[in-house]
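Read through the structures below before going on.
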Structure I
Amino acid sequence: MNRTDRLKALEERGREHVLILDGAMGTMIQRHKLDEAGYRGERFSEWSCPVQGNNDLLNLSQPDIIRDIHKAYFDAGADIAESNTFSATAIAQADYAMEDLADEIASEGARLAREAADMAEAETGLPKAVAGAIGPTNKTLSISPDVNDPGHRDVTFDQVRDTYAAQARAMAEHVDFFLIETIFDTLNAKAAIKAILDLRASGEVDAAIPVLISGTITDASGRTLSGQTTEAFWNSVRHARPWAVGLNCALGAKELRPYVKEMSRIAETRVLAYPNAGLPNAFGEYDETPGETAAFIRDWAGEGMLNIVGGCCGTTPEHIAAIAKAASEGRVRDIPQRPRAMRLSGLEPFELA
């Protein structure tokens, strides 16, 4: 199935079913208990600095592990898998002195997800899509890293835009969506949006590849790290005309519910959500069981809050299977038609009808 047919089939399926996104990649990688040698593999056995924890590097050093994780999520009922490319940018890979490998890591991550999707598609006869994951990087454009110099930034907007453009270009052959995710700084997200729009305009990537956007409400304040409310965040990114918009990470489903409900009210496109498996315990681990997570999702789907749902940190194929069953018991969210108005944003939204 080619990309055009796959997207059409997903749109048709999404009219009757809440679509299912996969779960956490990092959680599944941790199950393999890889040490430094495991992360290096044969190719990087003599690398100059430690690389343990660089999950995206496993696209090159342990590709079978990554492909198998994707396949496990598809087997659990996922319609869409996120590529293992969350940190596949030159900016993020600089922590491991691997800036020059970022494009290869991104391309291979997308290809491995595509291989798993094609296998699942052949087995089930259902469309199985790949979302090229574009993470926030480890830099922020809105907040100074130096408390003594509020105007300081480690990177410029153009540098962030360029590194995102390289990542998107590297993944474009294999993905059905670009997923700009775990957004804690909306200005970083706007750099990613600008990169994709520029690549479309230049013809370097297929303009038909839709964008998915997912922000992160960091705590009970109900705001992103850079200070925006859910509605202000949506006003900031709606010009990208995303195929879907939503929220992920930081919070479990219990805590995330009011913000997903708000996004469901205001977004004139599909809404996606992929919460953590609850909040982390004292050891940074997640204790919420698949059944517990699914109970929250059943409530969301029963209210018709969702178009796409999956899991973030701490979730596993078992969680996704339970989430898929719970979502099937609800109803698909109807996309609202809001009155035409000028909608602006700072930290708070502003609307002029």
Structure II
Amino acid sequence: MRRLKLKPAEIAKELLELNGKMLKSLETLSHIEHVDVGSTPSEQVYQEDKLVLRYYPPQGEHIQKQPLLIVYALVNRPYILDLQPDRSLIRSLTEQGIPVYLIDWGYPDRADRYLDLDDYINGYIDNCVNQVLDHSGQSQLNLMGVCQGGTFSLCYTAINPEKVRSLITVVTPVDFHTADNVLAHLAKGIDAELILSSYGNFPGQMLAQAYNALMPARLGLQKQLGLPMQLEYHTSALNFLRMEKWINDSPDLAGQAFLEFLEAFFIDNRFINGALTIGSEPVDLGNIEQPVLNLYASKDHLVPPAASQALRTQTNSKNYTEHAFNGGHIGIFVGRQSHEKLPTLVAEWLTKPV
């Protein structure tokens, strides 16, 4: 066994440096009164129950007519797409002339316990699509779904192909039973009926803790050890705190919708195995013939690449493109390399003739 050669003087020096960074971090934190997120200007164009539809006007000389509607997941908050000015997919897209609309699901409470997937997909999303088309004066829109929102967008497009010009899926699970899909293995052990009978809705914090438990070293120990360096300076401290705010901002999930999603996708894998219906509407991904851009992260521990790549064989699109980003599930939006490439890739793809 190789012995570490530690010199007392070097250890003392490192401890003093660490102590200095910790004191500097405390001083930095004492001067931060507010952690701001979602800096891109927007206006509310529609509201229904907890849901708000936001519009981000396009900027620049070359304004595109076709609007882009973003459907985010029900868990966590969509401001990860607009975290701060220099890490904002939404801001970057508007600066390239794209009219962006975003569904903000809000925070479900016990009154929303019996909302189901039919309410979300055939109700809320369809209503928002109609509002976007009316507000933009267009007959079709581009649809972007993120994670679970991508699964919703696939369902919606299969049911309403005439309203969707093109579809973008981002870190979206399609095959929920790939061998490396850890979430699917965990889902099979969830006693959802017990949780919902106790809480009404599925607690968002419980789901957030489950996500963190999948990578305990990186999301726990490694992050804690790096805190003195992250918080030492004002700019880096704000960057860190914005991410922490988002990570811990986990809305509860409407009970019935959570149960149906768990059973239809994680348990029965119905995109692949068939027999998927939303409300009374059958969902056949073969109805999707419009252009599809499928984006995934090569190091995604929540939605493994194979789970997303399964989409290539499920639609009848003659213009199917997929692209891998070198990073994780969230890094695709906030990582420096991804942020430089993602908006340009999306904007160029959206402006191509169909």
Given structures I, II, which gives the highest value for distance in nm of label points 7 Å out along Cα→Cβ at positions 76 and 260? II
For percent of Cα pairs over 16 Å apart, for residues 156-235 alone, which structure out of I, II has the highest calculated value? II
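Could you figure out which one of I, II the value 2.8 for distance in nm of label points 7 Å out along Cα→Cβ at positions 68 and 308 was computed from?
Numbers: I: 2.8; II: 1.5.
Working through the options, I get structure I.
Of structures I, II, which gives 2.5 when distance in nm of label points 7 Å out along Cα→Cβ at positions 148 and 244 is computed from the coordinates? Intermediate values should be presented prior to the final figure.
On the way: I: 4.7; II: 2.5.
Value 2.5 for distance in nm of label points 7 Å out along Cα→Cβ at positions 148 and 244 corresponds to II out of I, II.
Computing Cα extents along the principal axes in Å, for residues 52-139 alone gives 42, 23, 18 for which of I, II? It would help to have the intermediate numbers written out before the result.
Numbers: I: 42, 23, 18; II: 46, 32, 13.
Checking each candidate, the match is I.
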If relative contact order in percent (Cα under 8 Å, 6 or more apart) computes to 21, which of I, II did it come from? II
If helix-only ellipticity at 222 nm (-39500 (n - 2.57) for each DSSP H run of 4 or more, over all residues; to 500) is calculated for I, II, the one returning -10500 is structure II
Given a value of -0.77, -1.04, -1.20 for log10 I(q)/I(0) by the Debye sum over Cα atoms at q = 0.11, 0.13, 0.14 Å⁻¹, calculated from one of I, II, which structure does it belong to? II
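Every read-out reported here was derived from the displayed coordinates using simple, explicitly stated rules and does not represent laboratory data. The model shown is predicted, which means the values in this text are computed figures rather than measured ones. Cβ atoms are built from the backbone, for glycine too; each structure is taken alone.
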